[in-house]
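Next come the structures, one after another.
Every number in this text was worked out from the coordinates using simple rules, so none of it is lab data. Bear in mind that the values here come from a model prediction, so they are computed numbers and not experimental data. Cβ atoms are built from the backbone, for glycine too; each structure is taken alone.
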Structure P
Amino acid sequence: MDFRLQPHQQDTVTRAQGLAESLRAQALVRDDEATFPLDSLKDLADAGLMGVNVRPEYGGLGAGVVAYSLAVSTIAAADPAVAVTMAVNNMVNEVIQQFGTDDQRQHLIPAITSGEFSCGSFCLSEPGSGSDAAGMRTRATRTDDGWSITGAKAWITSGAYAGIFLVWASTGPPEDRAISLFAVPADTPGITVGNAEEKMGQHASNTVALSFDDVKIPADSIVGEPGMGFPIAMMALDGGRIGIASQSLGIADAARSIAEDLGLTDGLHELDAALEAARSITWRAAWLKEQGDRPFSREASVAKLMASEVAGQWAAELYRRLPASSDSAFEDHRRFAAKLLRDVRVTRIYEGTSEIQRIVIARDLIRRASP
């Protein structure tokens with residue numbers, strides 16, 4: 001693995017850097033007012049950042065997974081709430097690109113990469129089924145001309161603003177755990193969007209519950225083969241963990257930058273080393289995924305675990321070291337540090353909690369040790 005950035009990777013970083021300054025300038029206002037960043041998301045789409053690992057024929061950059069990781073980190077250092085929306089949009093597009101039909105690819109992906117849809121949503125978790133995705137209760141039943149979906153989804157990122165939902169639903173007897181994936185337009189009758197969740201952090205990221213009441217969709221709405229929704233979800237989550245690890249690196253980078261600017265880095269050498277170790281494994285996981293034929297589940301879990309934990313430590317340490325001050329510039333640093341501390345907490349939760357990552361890693365160790 002070559003750590004020198006290739007021209008297409010540097011170009012992607014430059015695109016992200018071109019937007020980061022304005023994102024950072026408005027981050028505290030967005031956070032205070034819980035304003036969803038529609039204009040900023042359109043800017044990201046115009047820069048190609050809603051499809052970094054998506055083929056150019058669908059409006060993406062085709063720059064690969066390492067470039068995607070670098071871009072997410074850059075945006076997250078400016079505003080983690082914007083970065084998570086960007087990450088989910090990229091994840092939705094990649095799922096459709098890999099598993100969708102030609103028609104789905106040609107119509108749905110460009111709608112997100114162009115900004116026609118501000119975002120897409122990944123609808124897997126349910127009120128009683130978070131980490132145990134196989135236990136979901138949302139059901140899709142066949143009709144004469146398609147499918148009908150009934151159920152509820154929880155903690156859906158960008159759900160109130162999405163143009164398309166990727167919805168996982170049970171399509172067989174409960175004992176079979178047969179799950180299928182569907183692309184559902186957000187304006188389909190029968191979908192109800194709940195109130196925005198009141199969260200600790202990432203206030204500019206919209207999070208809602210969704211309910212589906214006999215939502216009728218055509219037969220060609222299915223993504224991938226019937227009954228293959230669960231492995232699709234697991235593969236998507238592996239990639240999603242690289243995205244959240246990258247977001248975490250951006251948060252840690254922002255905290256470290258403030259600490260360096262204010263001369264508050266004394267004694268943080270071990271934390272700095274841990275951050276660089278997390279960066280290395282995140283890039284390795286991204287590189288492995290980019291190869292297309294290499295397993296990367298374990299590396300993605302290690303990256304997500306390490307990066308989210310060290311980002312939490314950096315944010316907490318920075319905030320602890322910042323004294324109150326009447327200086328307005330210093331107070332801006334303190335407010336942003338408080339935002340980072342609140343924003344970082346969920347990185348240990350979504351796309352699989354830190355505890356789930358430890359289970360994934362332990363199972364892999366047992367598998368490799370077995371004769």
Structure Q
Amino acid sequence: MTFDLFRSYTREAEILTNKPVKLLIAASGTGGHLFPAIAIANQLKDYHIEWLGVPDRLETKLIPSQYPLHTISVEGFQQKLGMETFKILSRLIGSILQVRHILKEGKFQGLFTTGGYIAAPAIIAARYLGLPVILHESNVLPGKVTRWLSRLCNVVALGFEEGAKHLPFGKTVYMGTPVRGEFLSPQFLDLPIPENVPVIAVVGGSQGAVAINQLVRKCIPAWVENGAWIIHQTGENDPDAFSLEYPQYFPMKFYNNMAGLFQRANLVISRAGAGSLTELAVTHTPSILIPYPYAADNHQAYNAKIFSNQNAALVFTEAALTVEQLQTEVLELLKSSEKLEKMAVGAESLAVKDSHKKLASLVHKFLSN
């Protein structure tokens with residue numbers, strides 16, 4: 001099979017008709033997959049961009065107002081072989097055929113994906129048609145799909161430089177992970193918090209983290225007593241989200257000004273998803289990281305270790321962290337501007353603020369050849 005035949009045909013057609021380059025973006029599920037892809041799309045103003053997603057996921061809320069959205073049914077693989085595995089493989093074949101039809105009928109000239117389950121049928125279909133594929137992997141330890149299919153991609157852009165050692169057969173380039181545009185300019189909180197008080201932000205990811213919430217609530221009386229103000233994003237699934245009341249404590253299920261929050265916070269308590277860590281790096285914010293213990297392949301622990309090695313964060317396992325330890329560590333940090341400054345410098349050393357521009361240039365390079 002000649003992989004370049006279809007690509008050459010579509011590029012000749014594009015030149016002759018002077019139509020914009022057509023790019024399909026496959027990104028689904030979480031903000032960690034979607035926000036970097038949206039940042040890239042926003043940079044490619046001259047491209048005609050359409051989106052590939054999954055029904056009932058976050059993209060169905062974020063994407064349709066910006067780009068045409070195609071949805072397919074796809075799911076992850078079980079770790080052990082069994083009857084369910086064969087059902088999933090059958091569905092995967094069906095989803096590959098769906099994506100192939102979308103790419104061919106839409107006369108797309110390339111694919112950009114941020115990994116995850118949706119990347120598998122998208123990558124296979126695009127390579128079947130001879131189209132260039134650019135994959136971005138934000139985690140230190142790449143996901144299964146990235147590890148399995150990176151060799152089919154033209155290039156894999158890495159959010160963390162250390163990710164290269166986990167992809168020995170892929171063509172990798174370190175470019176960081178793009179953040180939403182608001183993180184790159186000054187933002188302000190819309191909360192009644194005095195200017196010169198220490199602020200703690202607690203975020204468990206877009207869905208919150210009940211285990212972290214429970215620890216934090218037991219620490220809040222001591223933190224408030226020592227003059228701290230706390231903004232706590234609890235998520236939607238915490239029945240005790242509003243069980244505490246203090247003038248200096250702001251619990252909320254969701255807060256949409258994360259850029260302003262991270263820029264203002266003296267310290268952030270967080271999980272260790274790649275998206276959140278990238279935002280902490282860009283805003284130079286010190287953090288205490290508690291990796292999600294059930295993340296696939298424990299990948300959040302790998303992410304957190306990079307921040308720990310750069311003195312950008314303190315890292316604790318959820319199982320071992322006690323209320324007394326968290327309470328004490330936070331108070332000691334807030335009392336030491338020297339420690340916080342050192343952590344801020346460490347976080348800044350991990351930031352790639354022009355990642356969105358670098359990745360857009362990479363996409364353009366492969367689609368314009």
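Side notes on the structure shown:
- For -12500 (helix-only ellipticity at 222 nm (-39500 (n - 2.57) for each DSSP H run of 4 or more, over all residues; to 500), calculated) the corresponding structure among P, Q: Q
- Highest-scoring label, criterion being mean count of other Cβ atoms within 10 Å over residues 266-273, among P, Q: Q
- Between structures P, Q, the greatest calculated value of Rg/Rh (Cα atoms, Kirkwood Rh) is seen in Q.
- Parent structure of the calculated result 5.4, given that distance in nm of label points 7 Å out along Cα→Cβ at positions 154 and 218 is the read-out and P, Q the choices: Q
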